[in-house]
Structure 1
């Protein structure tokens, strides 16, 4: 049909936000098989878990915001990772993260917690500062639905 536009498909390989993230900003692509590298890395590690950008437009937003968050945390962050979007939800679920995008902090292999969903700048900074002060992993909870 002439005149009908196809929707623009975004992916990690071709979108400029991801090119900048993995290029100039120095984030590492976090694949499922790399979770061991993340959890063995020394110091504070920032990991962003995100979903398919074609289903969740917030993925592009967090790809732009993540470098700013890393800069705001300064030298406290030794490394930064961004999940492969095809498996981001599954990887996040391992840590009890329910809402994406999520910015998680790990210290020397210990998952400390995550700021889940998009939020305003001050909320990100406060929540991540609180998470970064933790010494151990948060307790996992299981949601029980009443039938």
Structure 2
């Protein structure tokens, strides 16, 4: 297992609400993340993802046009994103959404509104997941 620090991560926050994006970015900066990009919709996110490899992508489930869940499904069908952690950040709190997201390959699921302490708790688990993936990738290379 590779030792991954939050300061090493490249993060992308995808949400159609700018306040949510800014809050998540600020929380991540407070925790030591230095490279954070934002996208207001899935098309913008895909453009950024084609130019940059992110370690972690935060996705809102419900957005105009293509949903964050659609992007998750698309990415999990592509081996390029096998080592990328996807965290769904959504107001959808019903268990069926959480189960569906995790079955589709989400690494974690956070219900809005997001408290910094909640994000930090989830991020510790996600860092462990990224570390395991990074270690596995090195062993097979």
Structure 3
């Protein structure tokens, strides 16, 4: 599982080092990279085994719903295989870097079955938005149901 967050940098070529705690999970099933795609103004990175499971679930969704067709088209269509190099870096393609506004300072955020790659500025805005959302009754009720 991917947990925690950490600050990193992405170099001008679009390479970033995967921290060892994430790398261990990626390599635990013989993988040497991740599938990266777009979602929520950041990038979602999945180990190959988790990605294939997700693809199977997406394939089982009905194609009669225009919103789900659009989701599948963009989520799968923007996905890119990013293999680790000898320095345990992955290369993020320019289109994905542009989507997520990745320039120099980034944050890697564990999200259990995948991890997310955020620009530091957008990550800080996301955390602020959560603080605002916590004031909403429906969210606070859901969190209370978790026992927190």
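Quick note: the coordinates plus some simple rules give every number you see, no bench work behind them. Remember, predicted model here, so these are calculated numbers, not experimental data.
Out of 1, 2, 3, choose the structure whose coordinates give helix-only ellipticity at 222 nm (-39500 (n - 2.57) for each DSSP H run of 4 or more, over all residues; to 500) equal to -12500 when calculated.
Computing helix-only ellipticity at 222 nm (-39500 (n - 2.57) for each DSSP H run of 4 or more, over all residues; to 500) on every structure in 1, 2, 3 gives -12500 only for 3.
When percent of Cα pairs over 23 Å apart is computed across structures 1, 2, 3, the figure 27 traces back to 2.
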